[in-house]
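Asker: Below are structures written as structure tokens.
Any read-out appearing in this document is the output of simple, stated calculations on the displayed coordinates, not a laboratory observation. Computed from a predicted model, the values in this text were never measured in an experiment. Cβ atoms are built from the backbone, for glycine too; each structure is taken alone.
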Structure P
Amino acid sequence: MKDKYGCSVYNDPDKRFQPDGCVISHKFGLNYDPCPGSLKAIDTPKGSMVIYWPPKKCEDGQMRPLGIETCSYIWNQDQGKYEGECNQCGKCCMMGGKSQDIKCKYLVKMED
């Protein structure tokens with residue numbers, strides 16, 4: 001079974017949506033996690049914006065957000081959107097900061 005990850009402050013938005021937590025949400029003033037996003041603009045406190053992780057081809061030929069191999073979201077080219085549900089791989093929460101290499105402070109491995 002693959003490891004699953006969760007947010008230790010999921011129900012505490014004052015901590016969760018900060019620069020050391022959900023970086024993208026904080027950057028755009030959102031009180032939810034938009035991952036993997038879509039090509040449809042959403043209203044944010046900073047105006048209407050398109051927020052999405054661009055699909056990149058993975059080794060298995062599937063297009064996933066940023067090419068994250070363990071992600072269960074798959075890009076549907078015909079519909080121009082992601083399909084699937086989060087499998088809690090945690091990789092998107094490990095890609096904060098300008099270099100996309102800063103792990104969210106609140107990311108924790110879930111026990112069975």
Structure Q
Amino acid sequence: MIRLNSNVMTRIALMKSNCTIALERCIQSFQILISTHKDNVDMQDFIEVMRKGLECCVDCLDACESTQVDRGVKMHKCVEACDICIVECLKYNLEESTNCIEACQHCIEEFANILA
């Protein structure tokens with residue numbers, strides 16, 4: 001049996017907590033962008049990218065909270081989706097995009113610590 005000291009367990013718990021917070025921030029920012037611009041016909045491609053980002057973050061959050069075996073795969077997909085969302089947000093100079101960009105960057109940074 002492997003024994004982990006309390007410092008290791010604390011760091012693992014903090015990493016999970018930081019990832020959860022980052023994912024929840026992304027989810028919230030995606031939801032705001034989608035609801036704010038869903039009726040704008042000219043932004044349907046943008047909305048679709050945000051929906052895919054939202055879906056990836058929700059799947060990843062679910063995987064992380066339930067300790068699914070495939071959570072590493074979902075983390076990688078989430079990072080890829082966040083990268084794409086950042087690029088899309090930078091194309092449109094929207095007030096709400098700033099929060100989404102920051103949330104996605106935070107999410108990418110948190111997963112970089114785990115996936116490294």
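Asker: For relative contact order in percent (Cα under 8 Å, 6 or more apart), which of the structures P, Q scores highest?
Answerer: Details: P: 28; Q: 32.
Answer by largest value of relative contact order in percent (Cα under 8 Å, 6 or more apart): Q.
Asker: As an exercise: helix-only ellipticity at 222 nm (-39500 (n - 2.57) for each DSSP H run of 4 or more, over all residues; to 500), calculated from one structure in P, Q, equals -29500. Which structure is it? Walk me through the intermediate numbers first.
Answerer: Values: P: -1500; Q: -29500.
Working through the options, I get structure Q.
Asker: Given a computed value of -1.18 for log10 I(q)/I(0) by the Debye sum over Cα atoms at q = 0.20 Å⁻¹, which structure among P, Q does it belong to? Mind showing how you got there, number by number?
Answerer: Values: P: -1.18; Q: -0.99.
Derived from P, not from the others.
Asker: Right, next: Hey, distance in nm of label points 7 Å out along Cα→Cβ at positions 44 and 76 derived from one of P, Q reads 3.3; which structure? List each step's numbers first, then the result.
Answerer: Working: P: 2.5; Q: 3.3.
The correct label is Q.
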